[in-house]
Structure I
Amino acid sequence: MTPEEKKQLEDRVIDVLKTIYDPEIPVDVYELGLIYEVNVNDDAHVDVKMTLTSPSCPVAESMPNEVEQKVGQTHGVSSAKVELTFEPPWDRTMMSEAAQLELGFM
């Protein structure tokens, strides 16, 4: 896979991530800053490192599975794996400006 193909696939994955919403907050997981890393390898496998708004988040079981499933179904992706982390802990400064505006933080 060329670097350009990897970048195109990464962009498609990010577009998919922007369709997944935290059920308690009307902002997608990407703009919320819950996605720490998206890595595409030469075999079109995608690793996603993500967090949740808190370790006791009610979607702690379902959200990572939803992300892994939808990323894995993205055109061009051979497989996907989500790693859940709480380091560094999420806080609202990790949100995009658009998300902060949407939620009235700016």
Structure II
Amino acid sequence: MEILKSAAAGTLESSDAMVTVEPGDGGIELELSSSVMNQYGRQIKATVLETLDRLQVSNVRITVVDKGALDCTIKARVECAVYRSCDASSANIPWGGAVR
């Protein structure tokens, strides 16, 4: 998938994450801040990168501001931001297919 424009998903509320994606300069550039960075920073990074890989996104600048979100929430926020950036409508999203 190609990131066409900047897009965001999520909130800065407790137990959520704000994910912003924008076209990259080649490769994946991840900026991560989290209230639980010392405990779960590596897992959050792995979840974000795994989700981008599954969506076949290879050129993106992604910013994640985590406020203690679960992995499933982080995955959902990344997916939503990527689909918004590609102008994917709900009819074109492979729910239950490629999204796992």
Structure III
Amino acid sequence: MKDWTDILDSIEGFEWDEGNINKNWERHGVSHVECEEIFFNSPVIVKGDALHSASEDRYFVLGKTDTDRLLFVVFTVRGARIRIISARDMNRKERTIYAQTQKDTEV
């Protein structure tokens, strides 16, 4: 599995189609715009998801939207695009990890 920092420079955008653009809205009330926003707000925590990477490398990200909604997003990279697999609100444990990271990165 590639390290996220190694592939970040090659990302050109996001891949959406009818199969994944509405899925997270219908299941968790998360819009595709919110999914994209978390990649541009600090801090953003990205880790590999080796357990679920059988057919392609998967990653998960903890991040916040422009309105400070805290999200957990699973994604893969196809070519030079991020494809969101699933998105939901962070659970309590994830919020704690995110808050500590946010505290550690404050200047």
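Read-outs throughout are calculated quantities, based only on the coordinates presented, and are distinct from any laboratory measurement. Given the structure is predicted, the values throughout are model-derived calculations rather than measurements.
Out of I, II, III, which one gives 41, 27, 22 for Cα extents along the principal axes in Å as computed from the coordinates? Only one of I, II, III returns 41, 27, 22 for Cα extents along the principal axes in Å, namely I.
Please state which of the structures I, II, III yields 11.6, 36 when Rg and Dmax of the Cα atoms in Å, for residues 20-67 alone is computed from it. Source structure for this number: I.
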